[in-house]
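Derivation of every value follows stated rules applied to the coordinates shown; laboratory data play no part. Worth saying up front: this structure is predicted, and the values here are computed from it rather than measured.
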Structure I
């Protein structure tokens, strides 16, 4: 099936409109083709009179600013939160201050809902705060977060590839395992395609499952999401041409910093966190909507101005693919030279539904020789997947990446120190699969060292048999 045909087939799955408060609601229509929207059992994701879908996001300076988005039914017209420096007794409300924000209305197959966004500014660095948000029936529970330190300081973050499919059925266990087994995660990075948008569920259900999979963790740990192609929906122009537009849930669900590239401020941004500059790009907009040049200029400027010890770039479509036959040539041509020139440390990606760690385009043997010689390592390119949709590895994976996996759900834990970065990849059941450290030399260059901890065997399908002994679920791309 062609891409265009696939888009036309799936276009009906998003009969949703985003409108300002007070405007006429757009009624969610049934499929123009007579289809029925696939739904989660029952009505678990209908908006109600208490807040849900509570997601914490950082400001560009998360030592002094955080933001929160949440959802209610339309009875709660005001966007309200209370925030206080945390105390150890049940008296948080005594010194809490009221913060107000804005709301947008999203009409879905469940009916209308309000998505509220508020910013907590003037915060103290490295301080624990508690907050709660308001619904028509009352306040949520209190949630706690810690602001970033104002200086470089060790911390841990979690990196997730595409959650997208089997969000609650399969991906939820991976996310929960990551939090259960690895304490004090300070940030969560999502490499796009957080949901399917056009695949197996109504969009509202997909976002409901995404929030349920992360649960309260998404309300207490700041989220850094990148858009994937499935965060976009397809429009059919009167002349029969097709275009993409950002789906309505993204700008409603995430209160992100507004320091991105001018044409795509809703989906590009950077955050400085305790010695790391995280730069988030939008590959879909760059490839399909003509923003590549603007994003490239902004990327170069964001790296040039960075005073961080480490620079980490996050986006969806990978420079070096592990499933698709060809690399993403437009992104490779535009962004890889910037990564090389500005000495980016990690490039975190998704999209391919397989795992790949690559340090040299010349292949793993060249990488191994360089490590043995103590040579400087350039950016390390990672691709990973968390959800249930899997693609087969391509014909370059036997020799090019340092490590690959197929038909495997994964999460990644990264421990950051001022002169050392430790990267670990774990399977859904918590087994160590891959890892390396980057050590910063006095001249500013990186040395990559493979971990000496035992890892499980390489996971690839063998014909129709998967790495767990059952059917191989990875399909060719």
Structure II
């Protein structure tokens, strides 16, 4: 496991140099994608826009003569796939993927129209600006440029703009992998969200974390049973009381730090660049020292279990016979059995649990030619860049594609202003991406893919 990677900027491969202004259209593409409301509520009755967003991608590809395949997993649910032949088709292929759906936004909370795609104050604003229509636009800008300029990548590549990532991928990546695995034949590696964004240590030094692992998602329903009765009576077997006590125990519990190869490499490498020891201090000190990045890192140092939903009772004066809650659990790779033991201890004897949704954790090595290509592409555009591996607290479509044997990384490159609280923008209010970061990302992605 490599602690950190840096390399000098190099323009040795002229194919990776975009002509002046050639990738400027990425801003317009991102803005227009945001203006298509592709909100994914998870409820078929309230879904909007995924099919329209897919049609937009198809049209933009067709403008430059790229043929695409559109696959509908259900009414209004569509994904777009293209295959680009490389110079050496004997090499394993590379998948580049992004999702077209976004989480809901309440316009009353925003300072701009969340679906306006507004460009102002040096930013592109709107739901999906960083999650992840920015990457969708970069992918489009790159393949459009290649086609216009007659450029072929070094190996075969598959580009996928997919549906339903924000609700588990059942009608997106999971469906594609289950129903159409042949679309990805030959692909040994994949890149998607979330990684390649900058964290400034100083004016001269920036770290670009590359996602090499994801915690597993485990949504759990817990249920307490009791004796129903009249709300006016003395009652010592109340299901709501039992449930509330269990929810409070879980919600207040701080799970112990669980070290993985990825978090060790990240903190060791980052500490070296900061000239400080981050491995032998209290984890909260690390979180505080890293500022906004600390929220991301802190969530990957330990398992988490956060109560998110409650369901109990049907009338003010009736004590119900049962009460339930939903807990959003995220588990570090290799911690699954230990986590279940910890949860059972917190629940106590009178509360039962069942898993609603579970998936597997991922962790891959931070090494090899693909990582070296990411590092070199960043260095060519930012001579102060350093790359480090990091573990993601959430989940992405990488988990679906990994079932086909692909080694998956998160790499959606952005050079960000030092004072931008990037972590808060994911699913947050006033989500936005800097215009220059978007153009930087398109250039880096172009360089990377032409050397991958």
Structure III
């Protein structure tokens, strides 16, 4: 390895373009169950499933062997010309899990591509219907749908958007239903009682301002994920949104990339709200993190339109869409979800994890809120009991996770919880195979990290 100074005056330590060039990352050699192991022998309890992706933990030979077997049979076929048995088998399994009339599955290599595909499909759907002017997508602030230009445009993560503002598409945004920090200064109970949701009314106003004849789709996460820390919506929110989309002929895209495949105690989180979307996007947990796999599940009415008013072709695609080896990983993962009763494990441990986290909230005054469902929880950190956020430059969530890693656990820190800039949170989302004993270990390690943070805050550091 070359060590020294490159032509541009940058010191060359290795050949990796790191996500943060100022950091030195631990090297992980292997994983087993809910644990990762560093080359120095250190063990980490994976308290966030990587990026809420490794739902089935690490080192499962069944998935690895399924991938190897498929690689021996046919490692690559291009889906413009060929398909494979595993493609059909996995599509059937996913389609049968989806609600209502969402029956057709289109595969991609991850969540960003899945949301990009859904955005383009909504455009083609209306073009085929003879309404090419319906092209505006509405998203929500405090949301994240991926890092392609289309998915980034639809998302509302201002820190990720700002460096690329000149490239982003003219999509529109409304407020996310974050009742703890309601931008309309209302109480959820009041909205529910009066059936008068300011966040839904804002969406309707925007549709009418743009013109319903111009709006193609509304995209939303069922739980606001990485940008706010596992925030569930009000109970009636999505029923109201569904009615609004029906009224103005707008497609409803639900982004289940983070929440799909048992994470919240249902196959898809939207099931908790009794709503049938037009498109569900997925990723992460579909392969248990073992392979780069994602996709979208599409309502029959969209498929019928492509066949009846178009030529049956979706003018879109990726080289690795439906890649046999990645699809084989997904098929093996689906078998494990079923045979190991993963959904039952999630439901069984939900209360135990929440109780442990809630005890930490009672113990540490700066733990302002605990929210979530299944094995998908968020901890919000605040400087006082009124929810006043810490100054962003204190890096509270990052510091907490750094300490946790020193102690042997890793979580998913985030900031911008309150308004996109200020507010700290930590996502707790361990592999869905976790045991009660391992949940207790997770809580104990987090407790120790919180104690260290409390001591540093007392010292004013």
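Taking relative contact order in percent (Cα under 8 Å, 6 or more apart) from the coordinates of each of I, II, III, which one would give 21?
Working: I: 14; II: 27; III: 21.
Only one of I, II, III returns 21 for relative contact order in percent (Cα under 8 Å, 6 or more apart), namely III.
Please state which of the structures I, II, III yields -4500 when helix-only ellipticity at 222 nm (-39500 (n - 2.57) for each DSSP H run of 4 or more, over all residues; to 500) is computed from it. Mind showing how you got there, number by number?
On the way: I: -4500; II: -9000; III: -11500.
The value was obtained from structure I.
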